[in-house]
Structure I
Amino acid sequence: MRSKIKLIALDLDGTLLTSEKKITPYTEKVLKDAAAQGIIVMPATGRPISGIPNELFDILDFKYAVTANGGRIIDVRQNKAIYECPVPLETARMLLDIFEHYDTLREIYYDGKGYAEKDALEAIDRYLEEAPMADYLVKTRIAVPDICAKFEEENRGSDKVQAIFANIEDRNAALEELKAIPDIEVTGALTKNIEVNAAGVSKGNALMQLGNILGINREEIMAFGDGSNDLSMIHKAGIGVAMLNGTEEVRAAADYVTTLSNDEDGVAHFIEEHVLQ
């Protein structure tokens with residue numbers, strides 16, 4: 001399989017980045033080689049644009065980014081959204097109300113920025129055991145005294161609403177409550193989180209939307225991912241590639257599975273073997 005790929009979409013956490021949230025020199029080289037061959041290499045992440053490390057932009061010179069699980073597509077060079085589909089105001093209010101019933105770190109995204117409560121960020125170890133992920137979140141979120149007050153101040157829909165739970169039992173209970181809310185997409189990239197977007201919003205749909213804008217066919221798109229919020233793009237891309245360290249569900253849905261994990265340059269080895277000319 002050495003198909004003519006024109007766009008490679010990369011999930012970040014658990015896929016492109018190592019467990020330490022780094023990109024290795026080898027992966028950097030391979031992605032630069034892909035770009036030199038005219039392939040658009042871009043992130044497709046649940047993060048807001050402000051949560052993508054600046055060094056990634058410096059290293060890889062991204063032109064586009066799918067962010068907030070597809071809730072916002074960014075033209076990076078022009079620093080503007082070319083597509084956005086926020087969670088409606090009243091729906092977001094219901095979500096925050098449900099999440100408030102539990103011990104959670106709640107987040108809302110506006111205009112490519114993530115907001116979370118100051119007290120929860122200061123108690124980050126309660127919600128995230130993985131130090132690199134906790135460090136990333138604390139450094140990239142704007143701390144506010146009261147997340148609900150911030151929401152009411154904005155008085156508009158949110159790119160994405162997220163909650164990270166102190167325990168898995170509460171997360172599962174909240175998932176049951178969410179079944180009563182119509183017209184939402186529910187995913188999660190972490191063991192104890194819930195990510196909610198507007199109905200129809202997904203990384204996969206955003207990739208197809210970008211492909212239409214750029215004149216790139218589905219068959220010319222390759223997507224890499226490891227978690228449930230990557231499933232849609234694994235299904236919809238012409239070639240969907242799951243990480244060796246991905247969930248069983250993602251691996252089963254993929255056309256291919258990497259032979260190496262995100263900590264072993266799995267993405268780079270696959271691209272070098274199957275894509276580069």
Structure II
Amino acid sequence: MEERFDCSSCSESLFGRKYIEVERGPHCVPCYDRLFAHTCHACSQIIAHNAKELLFEDQHFHDHCFCCSHCSRSLAHESFSSLDQNLVCSDCFCSDFCSKCVACDKNVQPGSRLLEYGGSTWHEDCFCCHGCGKSIGAEAFIPDNNNYYCVPCYETRLAPQCGLCSKALTKGGVTYKDKVWHRECFICSGCRLPLSGQTFTSQGEKPFCVKCFSSLYAKKCAGCNAPITGFGDGKYVSFQEREWHQPCFKCSRCSVSLVGAGFFPDRDLILCTDCNAED
């Protein structure tokens with residue numbers, strides 16, 4: 001008696017018929033497609049055993065259904081992106097979503113090296129120094145009036161020069177009387193110590209710390225003979241080519257303060273109204 005060779009699902013004979021072997025045994029083609037074939041994510045139809053099938057993120061597609069959601073171009077042999085669960089070919093992605101290089105006006109392809117600054121985008125090789133024309137790439141640069149310079153070009157062409165050492169200032173610094181200095185170069189013309197961060201004044205065009213200015217140029221108080229600098233609480237009173245600190249401006253006899261009060265000069269003395277009346 002001839003041994004039977006039947007489909008494991010429908011039990012129909014497989015002699016002389018095409019069949020597919022799976023772990024559960026041989027299956028006729030209709031049973032195999034019904035039981036084991038995947039459903040296409042795009043068209044929701046069965047992907048038959050003899051159809052080309054593509055798998056992407058656990059989703060199955062017919063070869064012809066794996067297409068760009070914008071232009072319907074087949075993605076079977078093309079690069080593509082996944083955007084909000086939609087597949088988009090590289091051309092459509094760049095056209096609709098990629099930035100354009102402001103230098104060459106071409107799309108910046110996904111995955112390529114780029115530079116973004118001030119809301120604009122460049123291919124890395126297109127981001128060039130306005131001075132020498134060389135690509136800045138990922139190196140340091142300095143913007144100036146919508147142009148961009150490499151550090152050497154900026155320092156030699158545009159950077160302000162320090163008033164002391166004449167070298168370029170590329171950051172920070174001190175501005176005084178329309179000139180600029182490196183912070184460490186802005187020093188007292190007397191003692192040569194740095195003035196940055198402390199009170200200072202000038203004599204002519206030269207800056208001085210308070211101590212040096214007081215020693216070299218400040219007038220002396222007619223009362224205590226100490227320098228009158230005018231800094232902080234250094235308000236003073238001036239009368240007939242003499243100056244006094246406000247606390248020192250007082251009657252030469254009774255020492256009452258004369259600030260804001262009437263007084264009388266008596267040779268080198270200054271007297272309050274009462275003391276002057278006694279004479």
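Laboratory data are not the source of any read-out in this text; all were calculated from the coordinates shown. Keep in mind that this is a model prediction, so the values were computed, not measured. Cβ atoms are built from the backbone, for glycine too; each structure is taken alone.
Structure values in brief
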| item | result |
| --- | --- |
| Comparison of I, II - label where distance in nm of label points 7 Å out along Cα→Cβ at positions 50 and 218 is highest | II |
| If helix-only ellipticity at 222 nm (-39500 (n - 2.57) for each DSSP H run of 4 or more, over all residues; to 500) is computed and equals -3500, the structure in I, II | II |
| Entry that produces 5 once relative contact order in percent (Cα under 8 Å, 6 or more apart) is calculated, selected from I, II | II |
| Distance in nm of label points 7 Å out along Cα→Cβ at positions 98 and 138 - structure with the largest value, from I, II | I |
| Origin of the value 2.3, where distance in nm of label points 7 Å out along Cα→Cβ at positions 58 and 258 was derived from one of I, II | I |
| Read-out mean count of other Cβ atoms within 10 Å over residues 10-17, computed value 26.0, structure in I, II | I |
| Per mean count of other Cβ atoms within 10 Å over residues 42-49, the highest-valued of structures I, II | I |
| Structure responsible for 63, with percent of Cα pairs over 36 Å apart calculated and labels I, II on offer | II |
